[in-house]
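Novice: Quick heads-up: structures coming right below.
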Structure P
Amino acid sequence: MEELISRHNPWWSDREDITVSRWRSLRVRWIPKWIERISLKPFSLNFVVGPRQIGKTTGIKLLINDLVKNVEKESVFYFNCDFLPDISSLKKVLDSYISFKKSMGIDNSFIFLDEVTSVPEWWRIIKGYIDLGIFKNDVLTITGSSSLRLKGEVELFPGRRGGGKDIFVYPLTFREYLEVHGLKVELEEDVEKTMRRLLKDYERIKELFRRYLKTGGFPLAINQDPTAEEQFIAGMESDILKAKYNLQLTKEVIGSIMRKAPSPCSFSTIGRDIGVSYKTVQEYINMLRNIFILDIAMFKKDRVKWRKEKKFFFLDPFIAHTLSLWSGEKYLESALYEWIVQSHLSRRFGEVFYFRNSFEIDCIADDLKVEVKIGKPHRRYPKNVFVIDSENIHLFLASIV
């Protein structure tokens, strides 16, 4: 166990971590902004949650790389819990470090437990040790993907978080994608004003948008790693199986959504399409929302109509592309454009809706109304509706989040 712990913490021996070394070798690399939101003031219990392959581990290692320049290197402890088979192994790892830091005379430590949700009932040890005051002078940062949301494990720590934060890690938005490619966009309060200012870089932004349609905001895809899709699917399948859902049924639900998009549909419609009950579809949709695959835009007129058909959208173009390969179902280009706009508006405003009567408004968020068209619109829309097409979608996305 001591050797494994030592390998996880190479900075104790003044060696550079291999994840940081790999990051330095990437053609397109960036320091994720979300690491700045992690509380480093004792006592704090932070949760960092996001999909697989999104760069959570890299972000944590970059934070550690900076942290050890300012504190005792032995006070920074990292462990990848994918190595641990059970809760007793997690206890041994923590006890080993607690004994080590005591022998070194370390009062304040920074403990990073990566993918802790790999360990069944991991929270029992953490919660118990917090209650015993073992971590009262420490900062704990816990990362995980699905089960922190699926099982509500974050909610198991009421009154035990100190100054801790919940950090949700998402794929890069298109504006962030532009920034890591060297084009920084300063947002104006008025979206149209920002779009007009970006016209000077129109062709460059359009070319980067073409790439974004394939890579989305995932680091491996952005760096053209040939295993990006394979690794994403492997991680997703692992999360689905751990949550005790059926892979084939998940594939059929995703395939049905892709066939019907961008039209709104109901749980019942999808259920009839694949031969299961609406309740089963609802359960699978909720699971896919919790593992950061897709989300829902509800119908809204004066208020939200919960019984109306819904629009389901994938959170990133790389996710849509990869799941199309996985499910064997193609999607319309118009659906992809709408999904990207919906996911961006959802990121900025927290939720997104749609409206339909004699005409349709694909995306409504706060006071922003957006209709997404691949070709030129065939009808006139109210003045307060943005009509987005293939000629200006890249400017719009760069201007909103």
Structure Q
Amino acid sequence: MNYKNILLLIVILSACSTNETKTNTNPVITFLDSPAQSPSGEPYLFTDIYGNTFLSWIEVSEGKNFLKFSKLENEKWSDARVIRSGENWFVNWADYPLIAANGKQLMAHYLGKSGEGTFAYDVMLTTSQDEGNTWSEPKPVHDDAKQAEHGFVSILPYGENFLVAWLDGRNTVMEGMENHEGHHGQMSIRAAVVDINGVKSNEWELDNRTCDCCQTTAALTDNGPVVIYRDRSDEEIRDMSIVRFVEGQWTEPKTVYADNWKIAGCPVNGPRVDALENNLAIAWFTSPEGNAIVRIIFSSDGGATFGEPIKLDEGKAIGRVDVLMLDNDNAMVSWMEGAEIKAVKVNRDGTKGSSINIASTSDARSSGFPQMTKSGSKLIFAWTDNKEKNIQTANVSLESL
């Protein structure tokens, strides 16, 4: 082989090496003044179809919990406003409250204690018809009246209403054992269509056996809504499953990809999904045989079928993922690599850009789940600074990726 052929081979091999995630050392990251006061945590980001971006979180003051929100305006957060406050709440590092917008209508939730048991709490929904100036009296989305675990919610604008999905523990509590700790039955996942007054028009059981405490996620495709969650087989395989609402019916649960992760307990590490038309991207964490992995998978038919998954982590993943579709072929994924919050742009063909380090926090549970959304030409990130016990936010220019 002559010298020119050797150079050509090197160029070809270099071009093929983009499946390895490399770190981008020159991203344009701008930290934004946080609207949250310390101590605060459990951030969540939501951007509506009009490009309005909202941040919600929980603050603690004098033993009382405050669910607050702020709106991003001209790359600055508005003054914080209180959605609801209370003392008898269930506040959990992984089961964070959500906010969602549907025009001027807003919906939010928190977890309210329903009994003396540690895991006796309800999903309490509250709504606003005036862009968050006033909020309705909260009411539970479920009506089983069981002192059981209800949480890990997804809220999705759906027509003039909202689609709400949640993990439901009504079958985990046996009659007469409401105050006993632990699960005695199977956790399920349910969904309902809820209007701005908190009234349900439909409710469904999507799967009667799921993992107990991983986040759920939902998106709206051209074919209809989809819900993704960590499933649980009789053999304790806990991989990602999808259900789709097609022609007025929910499909049977289908495994997104067979990781074959067998684990006796819940890993508290759910998936995230985003959709653009019928293009779908799902990111998740798995650890079969102790091999920790962050993956993304794409679909071009609304989740009916999927391509092959793409590995994204750099060898020290602890999960806590988020995902955004940037266009029909590219997505942005964030995750935690130890204490580092990472993000990378990935194409459905498997090629990847260089990963960027958004921030350092802690791999402790108290650092929670970093959040990501897109606002115009910027990616917005929010996370809990474990040292300062406060929420931090930043944006990243898409042009710098």
Structure R
Amino acid sequence: MKKVAILTNGGDAPGLNAVIRAIVKTARTNGVECYGFIEGYKGLLNNNFVKLDLDTNASGLLHRGGTIIGTSNSTNVFNYKVVNEDGTIEYKDLSDKCIENIKNNGFECIFTLGGDGTQKSSRDFSLKGVNCIGVPKTIDNDVAHTDMTFGYNTAVSVATEAIDRLHTTAESHHRVMVLEVMGRYAGWIALESAIAGGADAALIPEIPYDINKVVDKINERRARGKEFSIVVVSEGATPINGNLVIKKKLEDGSGLDNIRLGGIGEVIANEIEELTGMVSRNTTLGYVQRGGTPSAFDRILSTKYGTKAMELALEGIFNVLVTYKDGKMGYVSLEDVVGDNKVIGAASGNTKESNIRKIPLDDDLIRVARDLGMSLGD
């Protein structure tokens, strides 16, 4: 193996640069050249790439947030939105153009750093003969078959610090403070940060909530002289028999998750204030969770992912996702990662065929939360 390329796709996450660094350093040790496509699959389509050099542009990456080669979360090359000269819109499969670029440049393997959507396209490319190795990236921790994605630990740490800070305001003003966190359709960030930060309630997508159950918890605390409460809510949480709160519907193209979540925290805060009479305020943490310096844990995990990915390429093991299971690095087939979502170009995310990793209802986190007396809204 002489020449490989990396792309980072989807939302940015702490640790992306650390993975890039690990791949490039392991490649150099073994005499392999590394390149990076600019802005993910968009760069692959436009044949826009740069050589990654440890003495210049790929130096000093371990602590840096974001990604030095950019990313895109609105590009599905298997179902690409094309605006014609007459203004009409059609969707085209432009993957063959990407494959032509890969072959013409002599790239023997493409490392795809991203979440479930990125890995869905990686699997689709693998079916067309491209050697792909996926590395699971998302602060949401929802990629199937791996215990933890890089970036997640940093996001939980940021959310926990936010809860710590909200505690002082809540206690000082005798208020209910609601914190809305990311996670899309999985509640990992919400539940772990709620436990770490000592929250009184956590509302997650896996357990539809009854707002009256949350109010009962707040009133119970008041009866014990606790004149404040902390509620953590995942952006994808829904009430029993209710719907997602959608901030905006996008038009990024077919085969993409065109829903931008957001606003559930404000809804919860307003309902709590109306039902309890206590002043309630919402804080939406937003993009702060996935920006900035990765934690020490994420730097190490990212480095493990990157070195393992390059090792697999050197061994000739392709069309797999690098995994972290039971404390050990391994891999699974990209076919297993997409699960029942088999149609080329189909969207990942909140569909019945999706294979995203949600919190199992028998998970220790849920047991611990209940043992602590935390309300989960049920």
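Novice: Thinking only about volume of the Cα convex hull per residue in Å³, which of P, Q, R has the largest value?
Specialist: Numbers: P: 156; Q: 147; R: 139.
Of structures P, Q, R, the maximum of volume of the Cα convex hull per residue in Å³ occurs in P.
Novice: When distance in nm of label points 7 Å out along Cα→Cβ at positions 200 and 360 is compared over structures P, Q, R, which one is greatest?
Specialist: Working: P: 3.9; Q: 4.7; R: 3.3.
Max of distance in nm of label points 7 Å out along Cα→Cβ at positions 200 and 360: Q.
Laboratory data are not the source of any read-out in this text; all were calculated from the coordinates shown. The model shown is predicted, which means the values in this text are computed figures rather than measured ones. Cβ atoms are built from the backbone, for glycine too; each structure is taken alone.
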